[in-house]
Structure 1
Amino acid sequence: MMRFVIKRVVQAGLTIAGVLTVGFVLIRAAGDPVALLLPENATADDAARMRAALGLDLPLWRQYLMFMADALRGDLGMSFRQQTSAVGLVLERLPATMELALAAFAIGVILAFGLDLTLRVVGSQRLRHAVLWVALTRQAIPTFWFGLLMILLFSVTLRWLPALGRGTPGHLILPAFTLGTYELALYLRLLESSFREQETHDYVRTAYAKGLGRGQVVLREMLPNVLLPMVTVAGLNLGVLLGGTVVTETVFSWPGVGRLIVQAVSQRDYPVVVAGVLMTSLIFVALNLLVDLLYAVLDPRVRLA
């Protein structure tokens, strides 16, 4: 088990180093931030002094080494625009992103399990096809378009819920529902295929032969085995939600990390972009590592891989 853990931790560290390297290269290729920071009447000398102050006049290899050394210390520099710690800005926005991602994750998983277990116990094929059709239809609608429809219906027409911003529990409902329902079809299809695969095993037929009802077989016998693939997929999707809520945060003016990164990219605020990407990457890698370890606990065969 210890060898498995060490292997996964080393892989996580290499992934983070790769993310930092790719981020450094892409951001430097995006353009010169000095052109955005200086006024239009600035001279060439003004631009040269600012580049020197920001360390942008150094050779790229020196910038890269300094960048990686600072990243190891947790220092990603000051925001070019706001003149405050880039990591601090990201940490201020992180609770909002985590709140939205966790709420959306809970909605998706709870809806999927509730619907699929109900369909399994009821055993109606027509109802199952209808639910899957609705879930697939929702997944076919782009997130930004579905979010705008929710705002139009529940905020503009019915005036039941606030449309933009963050502050009350009501502000969380529409963006969380928009994100949570997008992955519903994936969860339902995964549960469907997992349950069908389990139904072919002898232990299920034995349980029915013992006189157990359909609900008992589904909940007590099959569900624990169905959870194994769900752990992996759900863990990956939670990481995606934490790092990929950019569109939803923009549509609903949600003050999260994704919206901050979009604003920083348009302003070429390198430190903020790197801090935001690094933070979301750390969360994603940590969740993947946690899922790997949890899967190894649930299924000892994985430790041999």
Structure 2
Amino acid sequence: MTSIGFIGLGLMGTGFTKRLAATGHRVVGYDIDPEKLAAAKAWGVEAAGSPAEVIRQAGVVAICVTTTYAVEAVATGNNGLVSAGRLEGKTVVDFSTTEISATHRVAEALGAAGAAFIDAPVSGGPGAAENGTLALMAGGEAAAVERVRGVLETLGKVTHMGATGAGQATKLVNQALCLTNYVVVAEGLRLAEAYGVDARKIPEALAPGLANSAVLQVIYPRMVEKDFAPRGYARQVLKDLEMLHEATRAQHLALPMTSLATTLFRMLVAQGKSELDGAAVVTLIPEPEPH
């Protein structure tokens, strides 16, 4: 049994820690929200009082928090990881979606304390985290990735993309493909409705063809059912799109489709729907007149 530290027990962190506990690991957890920390005890997570306390008890520590600021606070803030002292032999894995410049700062700070650092953002959502079917995009030294590969592979498919920051760069590609597709499948739903097609059959009908995608199979049915209970929050989708735009501005890239998706998610959040699932973006597209 390996002791795994886990910082961030929200929707994704819940899925992660349930999976780690179910696969035989001791999990030591921390969250700034005491209620989330208390809830995690139900599936065996041992509570710690700070990130520093977590890393003192575990050789591998994972981070899964919402913002870049939170990642840096966990690593270098008051009672953060580096405040625990020398960290030789420790490996820190950041599952968050984080600005690449901050990823390098965190890696440098942890490296100075003796710890290895891997940026390993994920795709798939809380259900995939709990089922062990995530896509994990890893950046960092190959030796560090190999040391924790056994743990990572209990969570999903791991691809080592290159040096520090390569995981986050790959996640930018993922978000450009995935989050624009939320808008595309929403348009497809309205088109099906306009022509009186049974919209529920669209994923099945299109599964063998080039139009198929995980978004079509997973997100589209929520749009059909108007099921916007959050598996991931609209505000997080917007956060990732805004981060994507900052990264592309630095490279002078023009991404018109992601620009439009960003505008729509800004509108969704401005309407007070930030706590709904990202599938709620379909509500911005008027429903056709009934036949």
Structure 3
Amino acid sequence: MKAYEKVIEKLLLICAVTATLSVILITIFIFKEGISVLSDYGMINFIFGTKWSPTNGNYGILPLIAGSLSVTIGALVIGIPTGIACAVFLSEVAHKKTAKILKSAVELLAGIPSVVYGFFGLSVLVPAIRQFILPIIQLFNEDASTSGFSILAGAIILAIMILPTIVSISENAISSVPIEYKEASLALGANRQETITRILVPAAKSGIISSIILGMGRAIGETMAVILITGNMPKVPGGMLDSVATLTGTIAMEMGYATPEHQKALFAVGIVLFIIIMLLNLFANFTLHRLGGQAND
């Protein structure tokens, strides 16, 4: 039995080392290919430049960063409250049979290819924004215009795409809260709503924040869906109805026909994307630990 356990332990170690080495090798490759552009063009000019025109030798990616962050933040603004509310409903409100069916339906969303979400946005959301939302905006601003390919369309689609992650993990976290917490709250006179909002959700906040971190990573790294519905216009947006280009979408669209220097610039875009994701994860983990420390206090 001990020999069997040692074999399993070695296999797990090999898997962990392989995964770590893969990340390290990918990181080295990306930095090796893209660092020359950052050195020649200048880190400040590359990151804060407002014009992305590779054919003319302009590699300012500030519009791409703004596009990625605006779409991701929009998706989180829509997806976080919706996902947490859905998780609360499944774990505390819905009947067990109903919750089982709905949970399976939500999890099914995770298996839908991203290009299908993109086609849905292209066929439904983009025309809807152009026909229904634009006239409402024009009541307050007559000069407003949009083709429908916008931050709003991308944010809605990404919010739907991150729902399975947020709902599943948050629902498991809420369901894992000891039943004694709920019983004690009800025994002290709190109603169901107060018990959920003041006891269960705060007690499950570490799992909920973890789901948000994973959803954020999914949103900022998405490619195919945003290519189809955000308009792919490399400019700093001025509103939710503006077309934008994202870091991932630009890499996917332009890598196939890029010249050698252009390719290196796209690898440099990948470096910036890698750093942004790392910073966001560090910030999210720091927030998670701070909240955990406050809970312990």
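Laboratory data are not the source of any read-out in this text; all were calculated from the coordinates shown. Source: prediction; values computed, not measured. Cβ atoms are built from the backbone, for glycine too; each structure is taken alone.
If distance in nm of label points 7 Å out along Cα→Cβ at positions 25 and 161 computes to 2.7, which of 1, 2, 3 did it come from? Answer by label: 3. Highest-scoring entry among 1, 2, 3, by FRET efficiency 1/(1 + (r/R0)^6) of positions 89 and 241 (r between Cβ atoms, R0 = 35 Å, to 0.05), is 1.
Name the one structure among 1, 2, 3 that FRET efficiency 1/(1 + (r/R0)^6) of positions 105 and 257 (r between Cβ atoms, R0 = 25 Å, to 0.05) of 0.95 was derived from.
Details: 1: 0.95; 2: 0.25; 3: 0.05.
Going through each structure in turn, the value belongs to 1.
For structures 1, 2, 3, calculate FRET efficiency 1/(1 + (r/R0)^6) of positions 209 and 249 (r between Cβ atoms, R0 = 35 Å, to 0.05) and state which one comes out highest. Sorting by FRET efficiency 1/(1 + (r/R0)^6) of positions 209 and 249 (r between Cβ atoms, R0 = 35 Å, to 0.05) in descending order puts 3 first.
Where does the value 70, 67, 37 come from, among 1, 2, 3, when Cα extents along the principal axes in Å is the thing being computed? Considering all the candidates, the number was obtained from 3. Work out which structure the value 2.1 belongs to, where distance in nm of label points 7 Å out along Cα→Cβ at positions 9 and 113 was derived from one of 1, 2, 3. Going through each structure in turn, the value belongs to 2.
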